[in-house]
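Participant: Quick heads-up: structures coming right below.
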Structure 1
Amino acid sequence: MSFEIRKIVTTIEETRIEGGKAADKPVTMIGVAAIIKNPWHGRGFVEDLTPEVKANCSDLGALIVDYVSKYMGGAANIEAYGKAAVVGVDGEIEHASAVVHTLRFGNHYRNAVNAKSYLGFTNKRGGAGTSIQIPMMHKDDEGFRSHYITLEMSIEDAPAADEIVVCLGASDGGRVHPRIGNRYQDIQDLAAEEAQNQSK
């Protein structure tokens, strides 16, 4: 058994110029969204969400990863990744969370790109056409600030009140002109400053 999917929407964004300066290499970000029927809609407060999660989330994760890999020209081209879910206004945010915050869903993506870092995420409630933000980070190291990027997309007719939009995002690079360093340099700098202050 699988979730009922009404349609799949893909957004592709290629950044060539940022801050008036051309990129050394254009950065491509994509978002793939599956619009599914909310399996808990109309059932009142459902205490146990796990039957639907166990029955459906693995198939959905595998399907979206296949689309992401195809549009990125292979999983090996993915440097940054993330996920997002938006539940329609008649659903609970817990419904959106249940679909994407399970290893049955996310491990397909982590395994496909041999990731070491966790999947950044957003989950929210919204109506048709709401803004969907997919935050991403480097698949191998969450400390690389160069790959803290967000793909924003919207789907004019989704989510309907009884639907959930489930998204995966990918990028083949970080921001075009990263200049803020990484958190490891901050740790070293702060330690050096503290040592210097203590020696005074």
Structure 2
Amino acid sequence: MGATTSTTGTSRGGRGARERILRAAKELFYTRGIHATGVAALIEAAHVSPRTFYVHFPTKNALVEEYLRRFESQTPIAAEAELGRDDLPPAQRLLAIFAPVEGEPTALFRGCPFHNAVIEGAGELPEIARLAERHKQAFRDRLVATAAEAGAADPAALGRQLAVIFEGANALAASCNDAQVFTDARRAAKTLLDVALGSAPGG
């Protein structure tokens, strides 16, 4: 009998179990939700034994924390990564975070994984809430720094305001499963940037 293949394309057992568990968590936590994804579903998707799972992650919460940390260290959120592009001027990088979401039109849009984790935690997962708060503050700081690079008179205010538009767009798009929300968000951000940078509206 051949080796059983997981949803991540890796054979059951063998080396790389931790990575398979994390790949399964990334897929299932994002698409199904953290609470709706039990350990049994993670074990099945990763094709590991319960013992192997708990060797790597003593609790489900420990896996959730590592799942979120991966967005900071290895697989940054695509929209946020636009701020690091070196082929665009600063003002364009600020607008690039509002680019339409790529993928199939029927694909489920779940929004920000940090936001989702905090909402699902409902105040009962303090370490996860701290991770999310740190991530969101770092993102605001990057917006402020990019606004300063763009020449905004008040980069702190502009960065905070853009963060509000971005986070609001993510939440509304996820609630309505409508990624077109980002088109309106980009227009609002463009108007804000034109005012903050003293350029003529439009374009």
Structure 3
Amino acid sequence: MDAIASDKDSERLFIALKLPSELRQAVAQECSNLSQKLHFAKWTHPEDYHITLQFLGDTPKAKIPDLIMGLKEMSGQCRPFKLSLDKWNTFGLRAAPRVLWVGVSGELEELNLLAARVHSATHPLGFSAESREYKPHLTVARKYRGKISFDDKLLENLLKLDDEKRSKIFHRDWTIDSFVLYATRMYAIPMYEMIENITF
């Protein structure tokens, strides 16, 4: 009973940037094409595309109003900036990666500053930043399950097949002027629910 009560009294939270609709559609189209040749166990639902700023983990619901208040106060220090999607890459073993992701480029100093400000705002509430270096990215697939070893060259060649129009959309920059507090809904599709959108 305690475990059930605990689940109801907490939310699994993270803070992230949401992609604009047109860009989500372009990434989804890329992934649909790639999934015909690259066999991963799970491809991210387009509505779940995001660039994480901080993972918070299981959080008591009673803490959420103070968390939102702290983030809104912090957002007053921020200014809009621009990002664009960049190169595709993987995490994990080269032959059997655990994550396929897309990098970001643009005003990365501002992005890093925003992540640092988020960490500073959440720290007084007991949240800790990860010890790993911050590497902003968009996760698009997990757990490679191909019968042959993953091949970077195949990925590179598949991406070259993009038509020019979609490529222009994919690489277009967009303005970051907000971030989102998300809750994870395990086994739901899409899996992430927006709790609060905080603009600056």
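Participant: Using semi-axes √(5λ) of the Cα gyration tensor in Å, for residues 38-93 alone as the calculated read-out, with 30, 13, 9 as its value, let me know the right label among 1, 2, 3.
Facilitator: Derived from 1, not from the others.
Participant: Same structure, new question: Please state which of the structures 1, 2, 3 yields -0.49, -1.06 when log10 I(q)/I(0) by the Debye sum over Cα atoms at q = 0.11, 0.21 Å⁻¹, for residues 62-157 alone is computed from it.
Facilitator: 3
Participant: When relative contact order in percent (Cα under 8 Å, 6 or more apart) is calculated for each of the structures 1, 2, 3, which structure yields the highest value?
Facilitator: On the way: 1: 27; 2: 17; 3: 32.
Across 1, 2, 3, relative contact order in percent (Cα under 8 Å, 6 or more apart) peaks for 3.
Quick note: the coordinates plus some simple rules give every number you see, no bench work behind them. Values in this document were obtained by computation on a predicted structure and should not be read as measured data.
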